[in-house]
Structure I
Amino acid sequence: MIRDLPLNPLWESLGATLKVEQDWRIPSLFKDFQTEYHAVRKAVGLIDQSYRGKIEVTGKDRAAFLHRMLSNDIQNLGLGNGCYAALLTATGKILMDMNVLVFANSILLGVDMGMEKRLISHLNKYLINEDVKLRDITEDFALLALQGPRSEALAHTLFPGPFPELSKRQHGNFHMGDVEVTVIRISRTGEWGYHLTVAKENAMRVAERVMVVGKLYGLQPVGHGTSEILRIEAGVLRYGIDVDEDISLPETGLEGLAASETKGCYPGQEVVARVKTYGGLQRKMTGFVFERGPLPGSGNKVLKNGLEAGWITSACFSPTLGKGIALGYVTKEAFGMSEEVMIKTADSEISARTRELPFISSDKPRS
C-alpha cells in the first residue's frame with residue numbers, strides 16, 4: 001500500500017512533483033533543483049522527511065537493553081542528548097544504523113525509510129524478561145528538516161524566547177504558538193540544520209508557519225531528488241544504498257562516530273575493536289571525483305590497473321564542485337587518497353580519483 005506524507009496536500013499546492021519512493025509518495029521536485037540546492041547551500045531549505053522511520057522505546061529497562069544491543073553508549077546519554085549508533089551482527093556487519101534520542105519517558109530511534117518494522121522485529125527477538133516496549137510511531141509524526149546556513153536564525157524567530165545552541169543530536173521541546181515541536185540539531189546535508197518533529201495533526205499549522213516566516217530568510221521547499229545530491233556531497237551514507245548487511249562498520253569509516261570504545265560488549269564489538277587495533281581492512285568506503293562522462297550507476301565496477309577494485313553505491317553531479325562525484329567501496333589495492341581509478345559504466349569507462357569524505361562540509365551558522 002502506498003502511503004502519503006501528512007503534508008502532501010500542501011506540497012502539491014506549491015507545485016511539487018510527487019513520486020513513489022519505496023512505499024511512500026514524497027515530493028521529488030518543487031521548482032528546479034538549482035533553486036532548491038542553492039537555498040540549502042546559501043540560505044535555508046525545508047525538506048519533508050516524515051517518511052523516516054520512528055520507533056518509540058519505553059519501559060524501565062529501555063536504556064540498558066539498547067546499550068547491550070547497539071554499538072554506542074546509550075546508558076550514559078543524558079536527557080535531551082543523542083548519538084548515532086548501529087545494530088551489528090556478531091561479525092560486525094551492519095543490520096541497521098540509526099539516530100538515538102533520549103527523552104524523559106522514552107528513547108526514540110530514527111532510521112532510514114522503510115527500516116522501522118525490520119528493526120522492531122529484530123530487537124523483539126532479544127527481549128526476554130526486560131521491561132521494554134517498541135512501538136512504530138512513523139505515521140504519527142511529521143518530520144521537517146531545516147537545512148542551511150540561515151536555519152539557526154530562522155529557528156530563533158520561529159521559537160521566541162531562549163533558544164539554546166544545541167550540539168549535534170541534542171534536542172528539546174519548544175512551542176510554536178500552542179503547538180509543541182521537538183527540535184533536534186541534526187544535518188544530513190553538511191550544513192547547519194535542525195529536524196522539527198510534530199504530531200501529524202499539527203503538521204500543517206507548523207509547516208505553513210515555517211513557510212511564511214522562512215521567506216524572510218530565503219527559505220525554499222526542497223524535494224527528495226535535490227536532498228540526495230546534498231547528502232552525497234556531505235558524504236552521508238544511506239542504508240540500503242551505500243550500506244547493507246554485507247558491509248562491516250569499520251568498512252564504512254563510521255566506527256569513530258557510531259561505536260563506543262569504552263562500553264562493554266555488544267554484538268560485533270570484537271570485530272570493530274580488532275580492526276581498530278590491528279587494521280586489516282580488505283575494503284573501505286571512499287569518495288570519487290571525475291571531470292567528465294556519464295554518471296555511474298549503483299553497482300558499477302571500479303578498476304585499478306585494469307583489475308576490479310571496488311564498486312559505486314551513489315553518484316551525482318556536484319553543483320559546488322562543478323564535477324561528478326560518487327560514493328563507493330575500494331579494495332586495498334586502491335587504498336589511499338587521490339588514487340587514479342577507472343569506473344566502468346554500461347557504455348564506457350570514466351577516469352576518476354579517490355578522495356576523502358565529505359566532499360562538502362560547513363556545518364556552521366551564518367546570518
Structure II
Amino acid sequence: MAKALVISDYRPTLTVRPEAEIFIGMAGLGVDITIMTFAESEYVEKFRKAGIKIIDFHPEKKLDKKEINYIKEELIRGQYDILHLFNNPAIINGIQAAKKLAVKVVLYRGSAGHINWYDPISHLKFLHSRVDKIVCNSKGVEEYIHQQLFFDKSKTVTINKGHLLEWYDNVQATNLQNYGIPENAFTIICVANNRKVKGIPYLLKAMDLLPENSNIHLILIGKNMVNAKNKKIISNSLNKNKVHFLDFKEKPLEFVAASDVFVLASLERESLTKAVMEAMALGIAPIITNLPGNRELVTDGENGLIIPTKNPKAIADAILKLYHNKDLRIKFGRNSKEKIREKLNNKVSILKTKELYEELSTRY
C-alpha cells in the first residue's frame with residue numbers, strides 16, 4: 001500500500017471539503033497518509049480521527065531554503081512513495097525538496113490558465129522535469145496543459161474533486177424576504193469572488209434585457225461584488241432595484257437553496273467550479289458559459305443550459321426560458337443532482353486517487 005505525504009492548506013473548511021474528504025476516504029481504505037498543514041485548520045481533528053498523521057507546517061515562501069529542507073528531512077525520515085502538492089508554495093518548495101529522492105511528485109491543477117512553456121515560473125512548477133504526475137480537476141484543464149510545447153502528455157490524469165449529496169442534507173433555504181426580495185420572486189443567484197474572469201458585468205447587463213414587468217431578481221454573493229463598476233452598469237437599468245448585492249456571506253448555500261436558478265457567466269479558465277457543483281447538489285438548475293470545464297458539469301438541455309461567453313442577451317434568454325418553464329427547471333435540478341450522485345461523486349475521486357498512488361508506487 002502506498003505511503004503519501006500531502007501538503008495543502010485546509011483552513012477554509014467548506015472550500016477544501018471535496019479535497020480533504022478524498023484523503024479521509026483513502027485513509028479508510030488503508031492508505032498511509034501524512035498531511036502537512038496549518039494546525040488551526042478545522043479539518044485537522046477530522047484527519048486525526050481518520051488515522052491521518054498531521055504535521056503542523058505549511059510552506060509560506062517560495063524557494064525558501066529552510067522550508068525546502070524541512071520537507072526534505074520529512075521525506076527522508078518517512079520514506080514516502082508519494083509527495084502530493086496542492087498550492088504554489090507547496091509545489092515550488094516540494095519539488096525542490098524531492099530532488100535526488102525516489103519519491104514520486106504529484107501536483108494538483110484546478111484551473112486552465114497561467115501555465116506557459118515560455119514562462120520560467122511554469123518550469124518551477126507544472127513543467128518541471130521532476131514532476132511525475134499532474135492531477136487535473138477536469139478534462140478541460142488537462143487539454144490546456146497538453147497545449148504546452150515539449151510537454152509529456154502521459155504526465156496528466158483527470159480526477160474530479162467529487163461531492164456527496166449527503167453533504168447538503170442539512171442546508172436550509174434562507175428567507176429571502178429578509179433581504180428585500182419579494183415573496184413570490186423568481187430568483188437567480190451567482191456565488192463567486194468578483195474577478196474579471198467571472199463575467200459579472202455581462203450578467204448585470206443581462207438584467208437590463210429582461211422585461212421590466214417580470215418578477216425576476218438577481219442575487220450576487222461574493223467578495224468585491226459591491227464596487228463602482230458594477231454599480232455603474234445597473235445605475236440606469238429599469239431593473240436596478242431587482243439586483244441585490246449581498247457581498248460575502250458565511251453561509252451562501254442557504255441562499256442558493258432558496259433560489260430558482262444558478263448562473264455563472266465566466267469568461268475563461270473554469271474547471272469544475274465548486275459553486276456550480278454545490279448548486280447542482282442542491283437541485284438548483286444551472287446556466288453556465290461554454291467553457292471546457294463547465295461542459296463537464298452541464299449537458300445542454302439535459303441538466304442545465306450552456307450559453308456563449310460575453311453575451312448578455314444569451315444570458316437573458318436562458319433566464320427567461322427557465323422563468324417561463326417550471327417543469328424544465330425542475331427537470332434540470334433533478335438531473336443535476338443525479339449527475340453529482342453518479343458521475344461527480346467523492347467516492348469515485350477517492351478510488352481513482354488511490355489507484356494513481358498504487359500505480360506510481362510500483363514504478364520504483
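Please treat every number below as a calculation from the coordinates, not as lab data. Keep in mind that what you see is a predicted model, and the values were worked out from it rather than measured. Cβ atoms are built from the backbone, for glycine too; each structure is taken alone.
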One of I, II was used to calculate relative contact order in percent (Cα under 8 Å, 6 or more apart), yielding 16; that structure is II
Taking mean count of other Cβ atoms within 10 Å over residues 61-68 as the criterion, which structure among I, II has the greatest value? I
Ranked on Kirkwood radius over Cα pairs in Å, for residues 213-300 alone, which label among I, II comes first with the largest value? I
Of the structures labelled I, II, which one yields -11000 when helix-only ellipticity at 222 nm (-39500 (n - 2.57) for each DSSP H run of 4 or more, over all residues; to 500) is computed from its coordinates? II
Comparison of I, II by mean count of other Cβ atoms within 10 Å over residues 165-172 - largest value held by: I
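Thinking only about distance in nm of label points 7 Å out along Cα→Cβ at positions 181 and 317, which of I, II has the largest value? If you can, show how the numbers build up before the last one.
Working: I: 3.5; II: 2.6.
Of structures I, II, the maximum of distance in nm of label points 7 Å out along Cα→Cβ at positions 181 and 317 occurs in I.
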Work out the source of 11.2, 32 here, i.e. which of I, II gives that when Rg and Dmax of the Cα atoms in Å, for residues 85-148 alone is computed. II
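Computing Cα extents along the principal axes in Å gives 63, 53, 41 for which of I, II?
Numbers: I: 63, 53, 41; II: 68, 44, 34.
Derived from I, not from the others.
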